[in-house]
Structure P
Amino acid sequence: MGHPLHRQAADGGWAKLDLIEQLGNVGSEVERAIRAHEAGRTSRFEGALARALELFDLTAADPRWHGHRCQEVLRAREEFCRLFFDPDVPPGSADGLRRYFFGFAYASRMRHYRRIVHELNAASDN
């Protein structure tokens with residue numbers, strides 16, 4: 001894989017996240033790549049593209065996501081690549097990817113807030 005762009009993730013931190021958290025993070029890089037591409041910011045696009053692909057690959061390589069989960073990750077990766085490298089991209093493809101990944105980012109953020117509320121409630125009970 002060369003030098004990892006997400007060093008902490010490549011060093012095992014990625015395996016500490018569940019699938020929703022992983023795909024929420026992938027979605028952040030996907031969004032950065034789409035925005036940079038739309039704005040014509042080549043160097044930002046190339047960086048976000050490389051980081052997104054690395055996170056897709058780390059997710060697909062996670063042994064917890066075998067079978068249909070891994071297939072879904074690889075299919076999303078395929079659609080992401082198609083967006084930039086296929087001359088016949090259907091209209092709305094970027095928006096479809098954005099909606100797909102937004103669900104994971106939202107779910108991950110809501111879990112995070114619930115954990116914080118739970119910890120605050122537990123602390124106030126003591």
Structure Q
Amino acid sequence: MTVSEMGPAGEAMCPYRLVLEHITSRWGVLVLIALLERSYRFSELRREIGRIGRGVSEKMLTQTLQTLERDGLVHRDAKPVIPPRVDYSLTEMGREAAEQVRGLAVWTQERMDDVQQARTAYDEARAAQTRAS
């Protein structure tokens with residue numbers, strides 16, 4: 001068991017919860033959504049993630065790709081050429097997960113105004129409650 005498979009108190013995490021964490025992590029979401037379009041080489045994928053979100057470090061992208069590959073969601077195709085060429089693509093299972101994540105991302109984008117209104121109403125109610133006490 002790796003350190004990332006341990007919960008905050010050192011207990012083992014539920015396997016499905018761990019995979020869910022990998023899929024919905026900050027970089028996991030962006031990698032999956034980007035790979036829905038097509039396969040990418042590492043540097044291309046890094047640029048694409050920077051285009052659709054914030055930039056990702058090489059180390060974090062490498063770790064995210066390795067984690068998603070280990071979970072069976074990403075396929076790494078290393079071609080024996082000079083210089084080395086490595087392409088990343090989604091597996092069938094990865095495509096299913098990516099479609100779900102993209103659906104959630106689209107929903108979030110479409111409902112952002114409603115979320116902002118709810119936040120404002122909540123903040124105003126809390127402020128009024130604080131003033132009243």
Structure R
Amino acid sequence: MSIPPGFRELTEASGFAAANGPWFEKIENGRAVRAFRPGPQHANALGIVHGGMLAAFLDSAMGTAVWHGLRRRAVTLRLSLDYLGPGRVGDWLQAEGEVVGHDEHVVQVRGRLYGPRHDVLAGLGAFALLSRQRSFETRS
């Protein structure tokens with residue numbers, strides 16, 4: 001299936017993202033939009049995208065919003081989600097986050113995951129800012 005214009009595959013993905021991808025991203029006006037096309041491996045017993053997969057994907061997009069907004073890495077402290085409609089296997093699902101407030105330690109982010117027909121998931125999260133000196137290692 002085709003990938004919408006402007007999106008690039010996140011080939012540097014590792015861990016969860018690599019195992020559950022491919023994931024895609026495009027940058028619009030300094031904001032990141034993440035996307036993926038769920039397959040049968042992402043479905044629950046009802047044949048729709050598993051809520052845990054949707055939550056993890058939105059969480060990642062919200063963390064990416066922190067990076068693009070503040071140029072700081074962050075980890076999730078709290079994530080509050082509202083499931084609004086089903087994510088369907090084969091649909092192009094997009095997620096984005098918006099930094100709505102922060103201090104020197106914690107960032108508040110609003111997130112949205114949506115498909116071609118409707119919003120799927122809305123979230124609010126608190127993310128702990130990591131030290132600027134922290135290095136990131138990838139493990140095989």
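Taking Rg/Rh (Cα atoms, Kirkwood Rh) as the criterion, the top structure among P, Q, R is Q, with the largest value. If helix-only ellipticity at 222 nm (-39500 (n - 2.57) for each DSSP H run of 4 or more, over all residues; to 500) is computed to be -5500, which of P, Q, R is the source? The read-out comes from structure R.
The value 13.5 for mean count of other Cβ atoms within 10 Å over residues 23-30 was derived from one model only; which of P, Q, R is it? It must be structure R, since only it matches.
Read-outs throughout are calculated quantities, based only on the coordinates presented, and are distinct from any laboratory measurement. Values in this document were obtained by computation on a predicted structure and should not be read as measured data. Cβ atoms are built from the backbone, for glycine too; each structure is taken alone.
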